[in-house]
Structure P
Amino acid sequence: MPDKTSFPDLEVLERTPAAPDSVEESSSQLLELSGLLRDAAESDFPRQVAAAASLIGDMVDRGGKLLVFGNGGSASDAQHLCGELVVRFRKNRRALPAIALNCDAAVMTACGNDFSYEEIFSRQIEALGKSGDAVLGISTSGKSPNVVRALRAARSQQLTTILFTGKTDGPARAFADLIVAAPGFDTASIQLLHLAAYHIMCGFLDRRFS
């Protein structure tokens, strides 16, 4: 039996027990999320996720790279996905070329200052995008102006375009070759489904390139 010196957080939990209402609410929300995942599994979402993984794998086989971008929580998702691809997910395998375009503060602030915030991703796609590459834009609403502009720039350079979004019919959809639309009911649930999709894709790519 572990003692409190091994797990000091046990003592903290004993000193600050959660209110019964909070525990019940946490349990209720977890059950709600399990329902969200079940409903997504029975929708077209799994086919879209599998198609995105296949498209990315084919792009890597052709010698291309993946450029990923988004704002706020979606910016964190872009970094998370690229970390899994470049380093590893569950298996050691070859490094897969992926760059999150929201990581370079100097480039982003220079572009935002000298041009506009709407161009912070499209400018980088113009600089870094090459024939055979793919871009993956993340916008839960499908309306983020800089994501729309980046997808349009990628399309004009004949790059393959992937959009991770929600159910709403935002303008970004017009510039996406493949749409992965999470059937969530709000931003948080869409982000949760996106995270599940990234991990599913990384599992597929682990197997393909191990």
Structure Q
Amino acid sequence: MQDQLNMVEDLIRGFLKDNREGKKQLIEWFLNEVMDREAMDQIRAKWYERSEQRKAHRNGKRKRSLKTSDGDLTLEKPQIREFPFETQVFNRYSRVERAVESAILESYIQGVSTRRVKSIVESLGAGKVSPSYVSSLSSDLDQKVKEFLERPIEQPIMYMYVDATYIKVRQDSRYRSMALYIAAGVREDGYREILGARLYDSETEIDYESFFDDLKERD
């Protein structure tokens, strides 16, 4: 089972490498969400919330660059009117970079676990976070990854190869065998890229038609 997952993860890493800008946008969104949480904790209030515990007020955001192995990210660092906003994201990201990529891979295959997201957020310096926040962020990450996977196919595809492989997928704390459909295309310049992947219960004519329909909608 682990060999299968490693193979699938290698394919998806190639897919993310082919679409580096999309991957960078995913990471930028995630880190901006973490900093928003940090700002909320320091202010002790949500956006526009009236609260007796409020210590300060937001004062917009300032763009700041972060160098990563995927290139420079442009993050939106929150500003606080009454005192400087403090964050560990810029200092600690290099330590959790692989963990963030793994979270994206996990989300691609079967939905990211809240335990993984909680570990990453706390490692970035956001402190102890509530289960509801972790659950919401995990769900949002899955949705962002889904949107990334369903982006338009912009390059003309001359040839396409489609196959399915069975892998073990965690569902409701149990593992079950599911078919991972993978489509690879060859562009006019001869470059081969992964166009998409989707999990189905098994290999059937109806599922293949559904997979092809999804690909055509992105054309």
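So relative contact order in percent (Cα under 8 Å, 6 or more apart), computed for just one structure, reads 22; which one of P, Q is that? Each step should come with its number before you reach the end.
On the way: P: 22; Q: 15.
It must be structure P, since only it matches.
Out of P, Q, which has the highest value for distance in nm of label points 7 Å out along Cα→Cβ at positions 87 and 199?
The maximum falls on structure Q.
A value of 1.8 was computed for distance in nm of label points 7 Å out along Cα→Cβ at positions 159 and 183; which of P, Q is the source structure?
Working: P: 3.1; Q: 1.8.
Only one of P, Q returns 1.8 for distance in nm of label points 7 Å out along Cα→Cβ at positions 159 and 183, namely Q.
Given that semi-axes √(5λ) of the Cα gyration tensor in Å, derived from a single structure, equals 37, 20, 15, which label among P, Q identifies that structure?
Details: P: 34, 20, 20; Q: 37, 20, 15.
Derived from the structure labelled Q.
Determine which structure produced the value 2.9 for distance in nm of label points 7 Å out along Cα→Cβ at positions 23 and 47, calculated from the coordinates; the candidates are P, Q.
Q
Every number here is computed from the coordinates shown, using simple stated rules; none is lab data. All figures in this text were calculated on a predicted structure; none of them were measured in a lab. Cβ atoms are built from the backbone, for glycine too; each structure is taken alone.
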